[in-house]
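Q: Following this line, the structures themselves.
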Structure P
């Protein structure tokens, strides 16, 4: 017997029991997750997916009227504008790029179906929208547009970070313009439609709001990595995970939590090349570190409080924070 066990014979004897108990809890949690996923997989979802980008790309000018009749809400401009798009050299290059990158949409269609199964499970009465893919002149601020009945996916924003169309964009932005982030962006758009906005201007409230959106992703796209959910590379995710404790201490020491200083959003919440702590480590950090912290607060709350996803989304950031007993990983 190791020499230190003579001082704690009871604890040493109980170690195997304790380890067995932890394994039992982990096994029970996995079984519960598997059970939920099995239920979700049985939810019927009839995905109504329209590849408008392909239909317009293959359009013969004389048939423009037929396409307008089929999708009247997609043709607000005069016919001359759309006919010009068909022959414009830049538009042809754009459509060719989309056609080459998205010659098939099978993987995304399967992921969308899974996403909407999960949304339907957690939000009773949710109506799955019609999904329409199109191009929108690389309007990266509107990559995904969600309405009550239609979800628009602008495929020209997912051609890969090195694509020539994104050459003038800052790297932190162009990196996210890749097909691998498409489903995560859809989940963000869906989350925005079902998550109440922040109840105050405090930094804490805004952090927790973004944490709620990311926790929704935990539930509706569990098949995606945490890096994809938050829009990071794996290296960026590793950085915030390794530095969670100093990030949190910086927020506490500078008394940011209840501050209503609008500049904190641009420093720690908005898309940016890095987070702005005012320290030498800034250049190594990814942007939106505050969103990551908000995410961990919400995760800690949900681990400790028996509430539904819908109930949590309607709680204030203050209540979630206080009941989370959040402690960053060291």
Structure Q
């Protein structure tokens, strides 16, 4: 495992490139914006998504995705979820059965409601059956790029793949744990962004620690219900890809989704907030997909339902909070 291809030059893709580069002989990073890619080649810095963090010398920045994956041992996808199908479809002629595929994308595909690993299996499966794993856990890109210690999960039904990626990616500042429940990991990674928007709303409304503790705890309960209904395991949501990621994203000021919620709580409109953001807040689209998936599986998601009403139906954040508190009483 000497050659890594990273598909996606946002903050997380760039941070993973930086922290993983010492583990590989050659790393190629695909960046969508050709002008940004050109600047990164010259300056060795992603001045849009991760300013201040330099790329190691063995990283090659490319704006052609097919060239990026040539001869790669591991293909690491870090694109927004709504671009995954298009990108993997475009890469299909360049992909090979011996490659290992790892998804670090957090979100569900709108319409199909597929997890990103399912999208990969469906698209790449047109040519061959891919070996796919999922990378997730409590991480902020800036902190990973700075070399601060972090722990994440590599999840796959393919135990050999999980162990190979664990060995290839683990280093002095990044520790990987293996997991055999990609359903639970991907549902946890996706839905935590919805709860993080709600956490931001609470902070924007000036609410304190009591409210945040209740929100995180009940948010974890509804994420777990959905994951189990989808075929995942409850214990997965008690680990790094569930509780760990949820706590980080709900409390950390570096969270894009929490930032969206905070500004909603301050009275700003969603279109205005998103229009001023350079990076994608996956939780907005995931809220819509989660409600559709919950309806399909017959699962109740009260917090997600109120966030849907705030984001799509124009309900005020205070009214959404009141509706949550006025729900019929029940046991925990």
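Q: A value of 4.3 was derived for distance in nm of label points 7 Å out along Cα→Cβ at positions 89 and 321; which structure in P, Q was it taken from? Intermediate values should be presented prior to the final figure.
A: Values: P: 5.6; Q: 4.3.
Going label by label, the one that fits is Q.
Q: Give the label, chosen from P, Q, of the structure having the highest value of FRET efficiency 1/(1 + (r/R0)^6) of positions 129 and 169 (r between Cβ atoms, R0 = 35 Å, to 0.05).
A: Working: P: 0.75; Q: 0.95.
Result for FRET efficiency 1/(1 + (r/R0)^6) of positions 129 and 169 (r between Cβ atoms, R0 = 35 Å, to 0.05) over P, Q: largest is Q.
Q: Here's a follow-up. Where is Kirkwood radius over Cα pairs in Å, for residues 161-208 alone largest, in which of P, Q? Let's see the in-between values first.
A: Numbers: P: 13.1; Q: 13.4.
Result for Kirkwood radius over Cα pairs in Å, for residues 161-208 alone over P, Q: largest is Q.
Q: To continue, here is another question. P, Q: which one has semi-axes √(5λ) of the Cα gyration tensor in Å, as calculated, at 43, 25, 19? Write out the running numbers ahead of the final one.
A: Values: P: 43, 25, 19; Q: 33, 22, 18.
Answer by label: P.
Q: Suppose you compute helix-only ellipticity at 222 nm (-39500 (n - 2.57) for each DSSP H run of 4 or more, over all residues; to 500) for every structure in P, Q: which one lands on -14500?
A: Working: P: -16500; Q: -14500.
Going through each structure in turn, the value belongs to Q.
Since every read-out is calculated from the coordinates, none of them should be taken as a lab result. A quick note: this is a predicted structure, and the numbers were derived from the prediction, not measured. Cβ atoms are built from the backbone, for glycine too; each structure is taken alone.
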